[in-house]
1. To test your reading of the models, identify which of I, II gives -7000 for helix-only ellipticity at 222 nm (-39500 (n - 2.57) for each DSSP H run of 4 or more, over all residues; to 500) when calculated.
2. Can you rank I, II by distance in nm of label points 7 Å out along Cα→Cβ at positions 9 and 33 and just name the one with the largest value?
3. Of structures I, II, which gives 23 when relative contact order in percent (Cα under 8 Å, 6 or more apart) is computed from the coordinates?
4. When distance in nm of label points 7 Å out along Cα→Cβ at positions 25 and 73 is calculated for each of the structures I, II, which structure yields the highest value?
Structure I
Amino acid sequence: MDYKVTDNSTEARFEYIDGTGLAVLTYHYFKGDLVLIHTEVPESMQGKGISGVLASAALNYAAEQNLKIIVHCPIVSKYVSRHPEFNHLIKADHSQNKTRDLPAK
């Protein structure tokens, strides 16, 4: 199935909408890096791989924009561990816990 994810920059989130709900991956920018914060998939959409689709869309966006990623979202972290082709996007000097309380840009 082909999922269309959009970047809703006004709400600072990647979105996937279908007839049953809205799934999102929220983000903000910090010092020119893309910080992936939280993925939320409604129960009606779970089990369809939507969280992976959102993670992939965000990582591909970062690659296209030449951005580094700081991962706070455990779902994105798990996705990257399963898809090492995205490892080059991860900001090397940041771990998930080091930047947890950074303010939004």
Structure II
Amino acid sequence: MANKDLHAGQEIKFADGKIRTIRPLTIRQLRKFMKVANTMKTTEEGSMSDEDIDKMIESAAIALMATDPDLAADSDTLEDILDLKTYSLLMSAAMGNDPN
């Protein structure tokens, strides 16, 4: 995939049925994202605490700020329309990788 294709963004379908185009994070967004992502902890068994899930939602909100600022500001709704697969796709697209 060419760089210009990544900049155009990746379409991801969320649990609410809405498709959102996710573009790679800017450097400013990346700074915010990394501050959150670096505080996430998982055990060797892959379990997550409520705090880790809160950090997932916060990191997803950062990735969605440019695409859907209303959703990014509403953590309750974001929790309802985000599952682990969608979160993974969202993070991949936000980091500039092809989620497919």
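Read-outs throughout are calculated quantities, based only on the coordinates presented, and are distinct from any laboratory measurement. All figures in this text were calculated on a predicted structure; none of them were measured in a lab. Cβ atoms are built from the backbone, for glycine too; each structure is taken alone.
1. For helix-only ellipticity at 222 nm (-39500 (n - 2.57) for each DSSP H run of 4 or more, over all residues; to 500), the value -7000 is produced by structure I.
2. Top value of distance in nm of label points 7 Å out along Cα→Cβ at positions 9 and 33, among I, II, belongs to structure I.
3. Corresponding structure: I.
4. Comparing I, II by distance in nm of label points 7 Å out along Cα→Cβ at positions 25 and 73, the maximum is at II.
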